[in-house]
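Have a look at these structures, which come just after this line.
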Structure P
Amino acid sequence: MWHWPSIENLVADVRYGLRVLRRDPGFIVVAALTLTLGIGAAGAICSVVDAVLLR
């Protein structure tokens, strides 16, 4: 029988992660805010560099 151990491990890790996140919803809020701020800051910096240095 053909097995994909890496995919099976990935599915198990995702299930474990979802169980942990369900137990601590405050962590979800902090993680989402951190990602949002990081992505927003990176976008703002790229826009400023493009406008000031490249044009």
Structure Q
Amino acid sequence: MSYQQAYSHLYSRPENEPLRNKIKAEHMAATMRTLSIDEAQALEPAKPFPPYAVG
């Protein structure tokens, strides 16, 4: 069984519903979190997009 198959097998087991709910809650909290001004200013600037190909 591959890692992905084992993960899916364990994740989908009915007795692991509390674990799934905890994972979903952690993902939602991370998604909804906003950065403070200091955290945002400490980030590296994003790299510019590459120029469009002309041809």
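Computed from the coordinates by the stated procedures, all read-outs in this text should not be read as laboratory data. Note that this is a predicted model, so its numbers are computed, not measured.
Suppose Rg/Rh (Cα atoms, Kirkwood Rh) works out to 1.31; of P, Q, which structure was it derived from? Derived from the structure labelled P. Taking -16500 as the value of helix-only ellipticity at 222 nm (-39500 (n - 2.57) for each DSSP H run of 4 or more, over all residues; to 500) derived from one of the structures shown (P, Q), identify that structure. Only structure Q yields this read-out.
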